[in-house]
Structure I
Amino acid sequence: MKLYDFTLAPNPRRTRIFIAEKGLKIDTEQVNIFEAKNRTPEFLAKNPAGGLPVLQLDDGFHLAESVAICRYLEGLHPQPNLMGKDSREQAVIEMWNRRMELNLFAPAGRAFQHTNELFNGRIKQFPDYGATQRETVTQQIQWLDAQLGNRPFIAADRFTIADITALVAIDFAAGFAGVKLDPALKNVGRWHQTVSSRPSAKA
């Protein structure tokens, strides 16, 4: 297998963390999206949507979308379990992962796209909209702090894909979208320190 990756992009990082948690070794190839290498005919033949990551399977099939790739790898390598041990736990983890993706990860991406000069000329930017998306991220982190309480992890009694999505979203928001983690949010701060200290977070 081979993973088409770009180290600065958040979705590939989700997959790399997942792979590291599984203890897998998968060859990678960098595709620089800042240079539009993901828009070449060669790459679009692998993923017509042009997004990263893409996992090339041993038979040459190309699987795109980070969560789909993680689900495929979970099926091949069930341990350590990151997506649920039974139907109920799978549903709960999926619920929380969707919340982190739709309410935290996605607005962080929109805040970046609509306020960063990197996208000037690439998309029609609406800076005011980007600012509101930044506010949405801040509000969602506050909401997560309340929901976490004293729980060590977001969706289960152990680290799961929901923690991966939230970690990558918060780090991306802080690094690229101008959202700073409020030190007053003790629950999120404790959780973030715990998950950031995992070796996989450096993947």
Structure II
Amino acid sequence: MNNKIHFPATSMPDKDWWNILWPDPQAVLRSVGIGAGMKVVDLCCGDGLFTKPMCDLVHPGKVWALDLDAGLLEKAEQNCHDYSNFHAILGDARELGKQIDEAVDFVFIANTFHGVPEKTELSRSVYEVLKTGGYFAVINWYRRPREETDVLGQPRGPDTKLRMQPEDVQQFVEAAGFKLEKVVDVGPYHYAAIFLKQ
């Protein structure tokens, strides 16, 4: 895998512990407000861990899965090949507005925002494609020391210094025009910060 094409500290982890950490991706999607009939973007989708359950959940709505790693996007496509509402996009998340030409209801990004160099620029790109009243959900690791985020007996996740509290995410995302609506726990070490485009 070519890590130079990823945002820093955002490459896909080993499946063994990733599936233990996220045993029910659809429950996470429901908890942030994704539901039937929506047009949704899985931003920086990776191998499609959340994409496949997203396709189920929003049907007959549409799902766009975007990633700049062709190998990972291909895995997402393989996982979702039976879904007519699935659309793959190979591209940079910061250029989302150039990739999707219709307004969407929801943009979802998991385990990536901490590594984005231009966080407000990315948020502006999301703002551009969302309809008024649409939502942007950012799933992130709480800022706990890495040695305290144990899965299968080992410390997991990004370096402690890269982790962000919800208020840190809020500062970057609200600078793009959003308003924080709520923060919910979505796992033992993660939260979802959910922003509204007013």
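FYI, it's all coordinate maths here, none of it is from the lab. Please read these numbers as outputs of a predicted model, since none were measured by experiment. Cβ atoms are built from the backbone, for glycine too; each structure is taken alone.
Summary table
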read-out: Source structure (of I, II) for FRET efficiency 1/(1 + (r/R0)^6) of positions 80 and 128 (r between Cβ atoms, R0 = 35 Å, to 0.05), computed value 0.90; value: II
read-out: Top of I, II by volume of the Cα convex hull per residue in Å³, largest first; value: I
read-out: For mean count of other Cβ atoms within 10 Å over residues 16-23 computed as 20.9, the structure of I, II it came from; value: I
read-out: Structure responsible for -15500, with helix-only ellipticity at 222 nm (-39500 (n - 2.57) for each DSSP H run of 4 or more, over all residues; to 500) calculated and labels I, II on offer; value: I
read-out: Structure with the greatest value (metric mean count of other Cβ atoms within 10 Å over residues 24-31, set I, II); value: II
